[in-house]
1. 1, 2, 3: which one has helix-only ellipticity at 222 nm (-39500 (n - 2.57) for each DSSP H run of 4 or more, over all residues; to 500), as calculated, at -6500?
2. Quick check: 0.40 is what I get for FRET efficiency 1/(1 + (r/R0)^6) of positions 57 and 105 (r between Cβ atoms, R0 = 35 Å, to 0.05), calculated from one of 1, 2, 3. Which structure matches?
Structure 1
Amino acid sequence: MEPTAGQIKIFLAEDNLADVKLLQEYLTDLKFPYHVSLVSDGEAALAFLEQRAPYLEAPVPDLILLDIHLLKKSGWEILEWAKAIPSLATIPIVILADILSPSDEKERDRLQPTRCLLKPDTVEGYRDLVKVFAEVISHNTSAAPRSH
């Protein structure tokens, strides 16, 4: 399904199906229309963001959510690549992690994602996570939902 006019376009790169289902369930708490595009590995994430086959018609996202431990390419690699592409560099990128190792903390400090968040383990934690996503989107004025 393609996004419709007025929807915030969220791109999620996540390889854990349970995390995908939980995120999708709690994203319904968002107070604005949105569309989620999903890939399950790092190479697919790059292809999507570059609009390469099979993602030639992929929408340019308003928010990018990256798991750091993706197959084929890490979230850190995708973040570093995206920051070097002018058309993507202004898109907020949120890194999601189960845990942050010392090397992850170094990458976070070096690459400076918009946010780096631990995946929650409670319902309230997921609701809070979605609130952070909404806050990030609202601070990106080009993606903020418009009311007329």
Structure 2
Amino acid sequence: MSMKSLAATTVIRATPELVWSILTDAAGYAGWNPEVTAIEGEITTGAEITIHRRTEPRASTVRVSIHEPPGRLAFTGSGGTPDAVLEVVRTYQLIPNGNGEVELAQPLVFSGIMSGLLTRSVPDQTPVLVELGEVLKRHAEASLGLQGEPGS
């Protein structure tokens, strides 16, 4: 089975609990995530949620495959194909660094028998992961009144 992995990390001046509360608030995504117009469903263990994106004509359904507050959250989807053909796992890991900051790690893994072929036609998603981390950082830090301070 073929696999492709990408990742990005962002340091956020906030607690894991604050960042977790943002990541698990389905109704709030459209307010901070430029990619998402709405999420239907509750972000909780094993739940299926439907994500509406600005750039895609149809919504996608993913499963909340990991829900370990306030440390790891993962969404698993298949892009409309059977899981054996393509499975995509987007994980958010919150790692406190002991300085009042949290590192947000975002591994994105494509696997399945056709993942190598299918991911060749998909543009590199690393810049999307980096931008999402920066947008989440700005949102979390703004909620604490940290906009414009050193390190932002």
Structure 3
Amino acid sequence: MHVTSKETQAIIVQPVGLLRLLGVIFYDTLLLICTLIFAALLAYPITHAEVTRGYQLYLFLVCFFYFAWPWVKGGQTLGMKTWHVKMETLTGEHLTWKHAFLRFSTAFISWGCLGLGFLWIVFDNQQRSWHDMYSETRLIHVKKKK
């Protein structure tokens, strides 16, 4: 744990634990489902509910931008903001689009191995998942010191 100062306000920064991570995943999953429903409704006049490769790619890109845009712009999705979690590079900087792409694409491997890539934070001394390690990112729990 380390303490930094930002405009005279102390902030305590810690790695994210498994329960907090699961909270973020649950919250962002609910918001992503709502986003996908809205995206599907927007595409309905064109697709007429026919599932094509183009439609699947469209929904995949919606998922990617749901996560990547806020990661690159501020380091937090809505779920992450709610749970006081922020994403940064290992050097403490904002993510680039390359980081976001690597993290998003390798998260599928973490899920594909029955979630073991996410559970890895229990075993890693820096509490990072597989996709954190691959994309050179980390999740931190940020809370204001009272």
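Throughout, read-outs are computed from the coordinates displayed, never taken from laboratory work. This structure is a prediction, so every number in the text was calculated from the model and none was measured. Cβ atoms are built from the backbone, for glycine too; each structure is taken alone.
1. Only one of 1, 2, 3 returns -6500 for helix-only ellipticity at 222 nm (-39500 (n - 2.57) for each DSSP H run of 4 or more, over all residues; to 500), namely 2.
2. Only one of 1, 2, 3 returns 0.40 for FRET efficiency 1/(1 + (r/R0)^6) of positions 57 and 105 (r between Cβ atoms, R0 = 35 Å, to 0.05), namely 1.
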